Structure P
Amino acid sequence: MTTTGSPPRPLRIGLTGPIGCGKSTVAGWLAEMGGRRIDLDVLAREVTALGAATLPGIRRRFGDGVFAADGSLDRAALAAIVFRDPAALADLERIVHPFVRERLLQELDRSAAAGVPFVVIEAIKLVESGIAAACDLVWIVDCSPEMQRARLAGRGMAPDDAERRIAAQEGDLAGRLLERLASDSPGLPVRRLRTDGPEPEVRRVVEEALREVLARRG
């Protein structure tokens, strides 16, 4: 319950979807429209920075080979392991995610104190991590595999690396996320946003979707 005189809790929009489908672009637009963007990848980097409390656990699980000489995490070496081994990725997430959740709660508190109307929680594993349950609604961005490849190539990602990351998502990830949300959180509003079209057209769809949810909230 909101106490008298305290700002209303910002609307929480969970944003997820397969790699290369435009999550970051959509999140950036929403920030331009007056929201606060919280990127869980950024939080994960913060909680695995040099000297962070996660590093001893990572070293115990993955060894010295994923660390640079100065004690910082060698992210490329770690990625080469976890993107080929689902069990290793799950182990890494178990180490890191509690610290990411703590940072997320801090960011949500700051957003409420600042009086922002809505926050966008951007995460590729929003659903699997359970964070979707803390959102008021979830948007799943999606596009064709061809568009995924083109966008990843535009980021400078090598074709074999792009194919490996797309393959790791095992087909229709967006469809599976919809099914899981319907099962795990049946009352949670969910919308699938296709991002294959021209950028101005996709942005108009995002603007209209935001107007709708803010109008419903009053």
Structure Q
Amino acid sequence: MTTPAAHKSAGGAQRRSIALFGGTFDPIHAGHIAVAQAAQRRFHLDAIHFIPSSRPPHKSQQELTLFIHRYTMTALACAEHPGFLPSLAEAPAPHPHVFYSIDTVRKFRREHPEDHLYLIIGADQFLEFPTWKSYEQLLDSCDFIVASRPGFRLDVLRLIVPPEKLGRSPGHDPHKIVLRRSVVHLLTTVASHVSSTEVRDRLQRHQGIHGLVPSRVEEYILGQALYR
């Protein structure tokens, strides 16, 4: 797939549209790829950075497969799709620490000051936003692509946004919430029921996972005997 040429900002630099897609990716599966493809098409994204987290705030390291395996699987999945980029932004550091979305977004904002930045998250994650570190600052830091199944109500997401953050929209759009400094977009074109938990459970029961993960990821999982 080819994306539209990035347009020039007022300063003459090429302004691109990029998205950050973080998660444990344990393992990355067909649902992740479907969401990213839908977002890439709808928002004309020049790049999507897939960011496996070495230490997410909601899980202990003991619960996770080694980072090197999760990153390798992510890289293999991205290799088949132009514009999909595996990222080491949350790779293990010399002094282990928990990675928070606000810090990762700020890092990309510093590195790509001219770009239009999105954060791709699931609707369930967005509903937990008030529990995230500095979530009100995060709402101001970038636009959001909230992936959900068809039929999900935008009004539910609106309840999560502090009233003072809401902006004025010239018209009613059932797929976005306009904030003072950002926009929350609802992406409902993906109806995938695959989950990383299902993939791991099937492997533990010695059942097949063909079609649930990208083919190269399946080969890697079987070759490394992961999740057995």
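Any read-out appearing in this document is the output of simple, stated calculations on the displayed coordinates, not a laboratory observation. Computed from a prediction, not measured in an experiment: that's the story for all the values here. Cβ atoms are built from the backbone, for glycine too; each structure is taken alone.
Suppose distance in nm of label points 7 Å out along Cα→Cβ at positions 104 and 144 works out to 3.3; of P, Q, which structure was it derived from?
The value was obtained from structure P.
Which structure, out of P, Q, was distance in nm of label points 7 Å out along Cα→Cβ at positions 32 and 96 derived from, given a value of 2.9?
Values: P: 2.9; Q: 2.1.
Only one of P, Q returns 2.9 for distance in nm of label points 7 Å out along Cα→Cβ at positions 32 and 96, namely P.
When relative contact order in percent (Cα under 8 Å, 6 or more apart) is calculated, the result is 22; to which of the structures P, Q does this value belong? Before the final figure, lay out each step's value.
Working: P: 34; Q: 22.
The value was obtained from structure Q.
Match the computed value -9000 of helix-only ellipticity at 222 nm (-39500 (n - 2.57) for each DSSP H run of 4 or more, over all residues; to 500) to one of the structures P, Q, and report its label. Before the final figure, lay out the partial values.
Working: P: -16500; Q: -9000.
Computing helix-only ellipticity at 222 nm (-39500 (n - 2.57) for each DSSP H run of 4 or more, over all residues; to 500) on every structure in P, Q gives -9000 only for Q.
Which structure, out of P, Q, was mean count of other Cβ atoms within 10 Å over residues 16-23 calculated from, if the result is 24.0?
Source structure: P.
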